[in-house]
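There are structures below to look over.
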Structure P
Amino acid sequence: MKILGIDPGTGIVGFGFIESSKGSLKLVDAGVIRTPAKQAAEKRLLTIYDEVSGLIKEQRPDWISIEKLFFARNVTTAMSVSQARGVVLLAAVQSNLKIAEYTPLQIKMAITGYGRADKKQMQEMVRLLLKLEHIPKPDDAADALAAAITHSQFLH
């Protein structure tokens, strides 16, 4: 089963594709979609939508696993990330993907067994679970892979 993990954002959207088969995990692809900070919000959203749609067409995942928003420190940031998350979900629905959503706490628990794990602990566990030589870079790609791995654990 192929799973696309997404770490939503406006400036950077992390993505990670994994294959999950009989409890074994394999990295397929990972990276980020970047949008220019000075570009109009609607253009940034269109770029995110187009890029995610292209990745879905190219990789043909069975599921998309996306991080739920769980912060309210900065309302402006929360709104823009929510919009980016919305266009990712639209691309998923239009491609008939099954959608799974997890909070940061659920992802940390699934990856490390500890809900307050820090970024370094999460990245190292992603590396170990995928049997990689190096931690996936940038951080947003590692976070997206963590979302995909989380869903693979809920499938088994």
Structure Q
Amino acid sequence: MIIFIHGFGSSGKGGKAELFRRYFKEKNIPFIAPSLSYVPELAISTLEELIDSYTNVSLIGSSLGGFYSIYLSNRYNLKAVLINPAVKSEKTLKRHIKQKGYSINYYDESSFEWRESHLEMLKRYIVDKPNEKNIFLLLQKGDKVMRS
């Protein structure tokens, strides 16, 4: 099972998720792209339940999803593809608190409250030494989060 983990403010119906969904369907490879809570503890809890529910799991994580993938890859010894991972997400996502505490969900343009407590939650999932044998890293120049 391949689990795609979307980035901050995105969803399992985002552009990357839909491209992966079509690709893996054509290849007849099991794939899911859940829409996760913006609350880090809830997102990780959901992902852990999914990982525990399937066998032979691999991860694809984009931005914040890449950050989560590093943590989950290490915890469960899983292969993971990281797409421009937000490796310092507790720092890069701080700017969303400055914007009156609200952020936009890119899927339906609803807003959600982003708090300092969410940044503290992210710190719990920092991995100092990822298992590099399990990681395939994809980086793109010019990524706004990477420059932050």
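Readers should treat all values here as calculations from the given coordinates under stated rules, not as data from a laboratory. Keep in mind the model is a prediction, meaning the values are calculated, not measured. Cβ atoms are built from the backbone, for glycine too; each structure is taken alone.
Could you tell me which structure in P, Q was used to calculate distance in nm of label points 7 Å out along Cα→Cβ at positions 94 and 126 as 2.6? Only one of P, Q returns 2.6 for distance in nm of label points 7 Å out along Cα→Cβ at positions 94 and 126, namely P.
Given a computed value of 33 for relative contact order in percent (Cα under 8 Å, 6 or more apart), which structure among P, Q does it belong to? Structure of origin is P. If helix-only ellipticity at 222 nm (-39500 (n - 2.57) for each DSSP H run of 4 or more, over all residues; to 500) is calculated from each of P, Q, which structure is the one that comes out at -11000? Source structure for this number: Q.
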